Structure I
Amino acid sequence: MKHLFYILILFSLVSCLKEEEPITPFDRGGVKIGGIDINTNADYSKQIYYDIEKNEVVRTVNRSSWDLAFETTPSGYRILTNTASGMTVSKTGETDFNNVTNLSALTLNYKWDDASGNSDSLALKDWISGGTPTNEVFVINRGEKPNLVSRGVKKLKVISVSATDFVIEYANINGTDFQTKIIPKNTDKHYTAFSFEQGGEIVEVEPNKGDWDIVFTQYLATFYDLTPQLMYSVNGILINTKECKAVKVFDKEFNDINLSDVGIYTLNDSANAIGFEWKLYDFDAATYAVVPGMNFILQSKSGLYYKMRMIDFYSTSGIKGSPRFEFELL
């Protein structure tokens, strides 16, 4: 009788349980083609911001449209220079603008922002020390336009930084066009961009901080194994360093990369984690070729992981400056 009681109880419990429903596998969408396919970037004149999750371009700007970019967090003090135009910077050892009027009389040692974007490798990092402005006067060679015309030279002093803005002074080397500008920190973006053109103005460059993952752009790469160190203008892909991470994967086939590999490879937030070395120039054919076997894992701004590999540097019409890639959500 007792056994019959337990059987009835068990039957009652089982009958009350909801029938199990199969779990639908997450649709990762398969391998997709991304990148840009335009015929107007053969001169590398454009910086093209891209949202990998939406698989679309979110903003295109002229690479010469800006000069400096100012960090926007309340404690932010970093200033980026436009290496897309080949911009370089030198300290002068002077704190008085009036003492910087003849470049040939100065010992100048030009630096440029390292492509990693690391704080200790920025050309203007010495404008501040221990939280206090150094009052150093810097000489800024603004580089070149896409047609190789010089963009000129300025002298610059960063006066201060606060939770809401930067204050800078700048002028031509001979002292003309002296300006004092307040650069507000636009917290919708990681950096507020500024141009010396038009009397000095804030310009729209990068999209809002959560709207992009990578940017196709020209920039300066540094060859550290050469003496002296050599800078070279390259065209490649930089990541949104404050939102994304990436890593190169050389030792695994694209099709074999899966989500478990995220724990094996160390993703990093260096701007050039993808970089330019996925292509090589074939001097005999006078064309660029994609390096085989070079893959990447990218952590997007939303924390999703993608595997990607470059497939071309040319548009479907055969014009260079249009990187395209395959990618898949892990």
Structure II
Amino acid sequence: MRQYDVTALGELLIDFTENGVSAQGNPVLEANPGGAPCNVLAMLSGLGKKTAFIGKIGDDMFGSQLEQAVAGTGIDTGGLKKDEKVHTTLAFVHKKADGDREFSFYRDPGADMMLSEEDLDEERLRGCRIFHFGTLSMTHEGCRKATKKAVAIAEESGALISFDPNLREPLWESMETARSQVLYGLEHCQILKISDNEIQWLTGEEDFDRGIAWIQERYQIPLILLSMGKDGSRACQGGIKVEQPAFVQEHTIETTGAGDTFCACVLNYVLEHGWKEYTEQELAGMLRFANAAASVVTTRKGALRVMPDRSEVDALMSGSASV
């Protein structure tokens, strides 16, 4: 019996998001706990799964805020390390007129980059059913080595490997380096969650079917999930392709954490139904719940501390939600 359902490794940071204007006319920024891996774990914890996080924060006020926030969601923080010299990573999120986001990172360096191979908690890596990671922990050589060692340990233990590129272009020295690390993720995962813009960038294919085919021809990934924002999502397993529409809401504020929430719900489905070849009906059910959960998160500021519970997701799917 494994101790953890999902262990994730990666960035834990503060997302400064816009929250109105002060009396002096200055933008007011709210310090929201963030970082894709912990967003995934927070949703899973809320669904009753046992989760653990491996990463690094600064020994500063923001690091303390993050540690408390993560622990408050029920995520095991025994693998969370503190750096006494390098500050916690900060991200400033600006919502553009079209509703999309752009990021400014204060991370040169940031504490999350300082995670080393020696910092890895092997108990939490060997004791999980699913290991989840992204590419922000592979932007620099030290944390890249740590990430790849963690993947190797989890693979050796027989865990399923889940990968979400979660590409953030400003953090890479070159997009060619980014590409090589995304391809590493594709080589090692059984579950891939990728966004519409990421698959177009990676494969050079504007058409999503051709983009998915590009990946399937090169990598043996059993389950591929494509998130397409307001256009819904797709699941591809073997020769089966299933698509489900998004739950588009009038009250959407921002999309921060929507993809992470979606990814968490997919992993939750795998945990609850077992790892197997799913039917079209099962894949549709997986996507429908994941789309609804992601939709709820878009109506709230932040992500990690405001993940929906199962009843809220069920209410939206049944048409009785008031979020």
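Computed from the coordinates by the stated procedures, all read-outs in this text should not be read as laboratory data. As the structure is a computational prediction, the values presented were derived from the model and not from experiment.
Structures I, II were shown, and helix-only ellipticity at 222 nm (-39500 (n - 2.57) for each DSSP H run of 4 or more, over all residues; to 500) at -11500 was computed from II.
Using Kirkwood radius over Cα pairs in Å, for residues 138-313 alone, single out the structure from I, II with the greatest value. Checked I, II; max of Kirkwood radius over Cα pairs in Å, for residues 138-313 alone sits with I. Comparing Cα Rg over 2.2 N^0.38 Å across structures I, II, the highest figure comes from I.
When Rg and Dmax of the Cα atoms in Å, for residues 42-89 alone is computed across structures I, II, the figure 13.4, 39 traces back to I.
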